[in-house]
Structure P
Amino acid sequence: MLISIWLSQVLFSGAVAGENFSPRVPGISLLFRIPLEDVSFYVRAGHLPDAFLAFSPDGGLLAVGTFLGRLIVTSTKDGRILWQKRIPEAMVKRVAFSQDGRTIYFGEQSPDGFIYAVSATDGHPRWRFRLADDLLPGTPPEKGDIYGIYRQPGCYRLKVLEDGDLLVLGIHSWPDKKRGYWRRLSRVYRLSPSGRLRWAWPREGPAELSLIYADSDKKGLRVAVVSTLPSDQLPPEYPYTPGTIYVLDGQRGKEVGRYRIPPLRPYYDRVSVWESVAVDPQGEFAVVATSDGRGFIIDLKKIKPSKILALGTPIMVGGLPVSAMSSYSLISPRREIYFQTDTSSIPYGLNVSGNRPAGPHPNANTIWAVNPRGHILWRFSAPFRFQGLASDARGKVLATAAGASARGREASHQYGVFVFKTTRPGGGLEKLIGYYPTRGPVFFHLALSPDGNLLALCETPYLDELGRQIGSYQVHVLKIKGQLKEARR
């Protein structure tokens, strides 16, 4: 109820009602929806399915990769499906267009972990690259194993560089029955537009830990990779360590330096990150957000922090520490840095009873915009959990998924996306274009068309307190009002 009141006062939009409800939101309008597969089996088991979205360089096509292995290509003019293909025993994990829009690249998570290049016109195959040759093949999941697909080798980063090359990150994390412990293998690749391997890092073979995310400048001259958990039973002298940012020469695939992030003791005994490393378009700095609430700006020449921001680091509330995880980050083409802080929580490194904080962290549920020196440009806070960030090619539009839910006697659920015009003067509220509500949660991989006129998001269903499935597994394509006129100037 409080969330709906907040929305009505700030955005003049009400709660979502009805399966085919088309909200009228200031600044945003619905163009069409794309129904996806039936995922009710996974939803009943408590899982929210993945999806990945990408617009073509001219914004005329939208490619959708689904949890059940479909690649769908639609026209953004009318939502018509132009072609689609099904990849057996796979999830389409990442999707990207070539610079000229003629080729679609997509990476799967499957026993083979292929990277594919296909014609954007009709899906005709051009080449493929097998990650399992390095990361070892996976075992097809047994029927009913909802998490088995995540134990397959998969593509966790697929970025098209300015010269047409591809930056690829492959990860395989699984319980190795032969060795009797959990293994994690990762490797970063640079491929030519024709699928030829230019280099792979580490050079000696896959790292025995999760290189959870990677990014580069637009030319691929500098690559930043961040590591998390290692394989079990690794010797202490193993050359690659968790909680470390590795900086590579993107032309040769050679490590030029590393920075090991110190744990924030006594609250945390290790460093945890997610898809939170980003590299400046000009390759001068990188950023990474950590689950202890810190945001790092890394000088890529000195390979050490030039600024460490205390975004959601622990503070004392009611005699107990409370933190707000710093989850996602992005550097826009205008070189503005964006961080997000999550909901309030008790630091996981502490041995305390209960799992609910005594009170909220003052910086929880906040989007932060900072400049390369770490100075705060603007902030936006709301009673929502923000997940994922997307920018257009000019850095003038920013979008984020948002959700808020409460269970129990006063159960409530509110999901959707916030959209900002970053060039507007003022703070976060003044930059806000609008909020688009959905019935189900929005998956954190959003896509903005290069000109900033269109936004694509994937809604996923969930089970409410009565066991009813609410929402649909579908893509919403939205028009951002006021952008088309500016784009034509």
Structure Q
Amino acid sequence: MIRLCFALLLTWPAAGAPAAPASQPSSDPADSYVVKPGEFRIEIECPGVFEAEQMAEIAFPGRVTPQVRLVRVAPAGQRVKKGELVFQAEPIELQRAVQAREGALESARTALKLAKQELALLIQTNQELLAQAKLAAERAQEDLDRFVKVDRPQEEKNASQAVRTVANHLAYAKEELRQLKKMYQADDLVEDTEEIVLRRQQDMVDSAAHALGRVQTEQERKTAIDLPRALHALTLARDQKARELAHLQVVLPLTLRKKELEAAKLEQDQAKASDELDKARADLAGANQAAPFDGIVYWGKCVGGRWPAREAVAGKLAGGATVKGEDVLLTVADPSKLVVRASVAEGRLRLLAPAQKGRATAEYCADQPLAVRLERLGDTPEAPGKFEAVFRPLGPLPAGLLPGMSCAVRVEVYSKKDALTVPAAFVAPSIERASEGVVLVRQGGKTVKRTVKLGRCDDGRIEIVEGLKAGETVAKKD
């Protein structure tokens, strides 16, 4: 504040500069000032308004239904009791919204229940399918291993044995034929019976030879074609079962996860449907709203302790009008507990601190000033160059004082009796110390520079704490 007082005096010589020669004082009275003691007081005065500490805003919720038709509202200024109806809207559309969302919630619950049952069944089915696939893969491997280790060698052995057996039969038949021919050749005469025996034995030889060719062909086919093909088929079957198992091991968890996500989504849908139903019910409940406590009805929303003019909102609150959700239509204010919301100029803000006391004078009852205490200061401007300050009354409220009434708040931030003050124009700033200044003192017809210690500054006056005495005269210039 001292620096502000010095803003117009920066052209003065500094306190550390060489002293100018003494000169004769000016004869102009405006150029000199006689220092004398007196009361020095610094007060902050700011406009304010009384605001109810307890207020309830009445608005249609509009959480599902964006707007509703108004039936009636309580008149502005009406005193109401707790539980008394202050707002009423048409409920038909709201009831339909509730019914629709009740159906949606029931549908969501049914879908979720079905999804959970399907999920449980899918878990069991997947386990069974995976177990079957594992068993099939194991059996396919077992079949292949047995074929390679047991069945194929045995089949090859059987084929070889069959060839040897038929070859032996052929050899036996040939030998018997040879013996018969040898025996019958000993006789000079071959009878018909002997010829029949020889032909029959020859047929047996031919049949055995044919059988040998057949089993040899079968052996070749079995070893060259059938057994390799069987090995290939078993290998393919083993690989296919392994692929099926690997596929199921990947796909089944994914299908299960998909089903779980679907069930989770249905749970979210159910929660959303339940939330929508709650909102619709809140809208329906908001069609009829009562005062939550005893108070006075104000139309509109309280901003900075004040409400909009009645004519600005009267059309919106007429019966049959359409009101939008969350628009504050009414405010119920409790007049028994008030605070003062004041607006402090930015330049005076640093002089205030919480718990400072002052007085609020309402225009309604200017003869009954009310003691108040500063409760809090705003951290940000409420308007350019203005900050909010809230004061709490320290005594009983005057009768008839209501929210929205204007007042003036005065806070004494400094007071001293017998303080020595001089006009700011007579003090020059000190370059060395901000708490000091330089004045020109007239002594014995001369003007002498003197360094003084400064105190508070307000309204163009500076308190001199040290360096001047009462009765001394200071001048503006040499």
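A few points about this structure:
- Read-out relative contact order in percent (Cα under 8 Å, 6 or more apart), computed value 35, structure in P, Q: Q
- Which entry (P, Q) yields the derived value -14000 for helix-only ellipticity at 222 nm (-39500 (n - 2.57) for each DSSP H run of 4 or more, over all residues; to 500): Q
- Here distance in nm of label points 7 Å out along Cα→Cβ at positions 202 and 330 was derived from just one of the structures P, Q, and that gives 13.4; the source is Q.
- Given 78 for percent of Cα pairs over 27 Å apart, calculated: source structure among P, Q: Q
A short reminder: the numbers here are calculations on the coordinates, not readings from a lab. Since the structure is predicted, the reported quantities are computational estimates derived from the model, not experimental observations. Cβ atoms are built from the backbone, for glycine too; each structure is taken alone.
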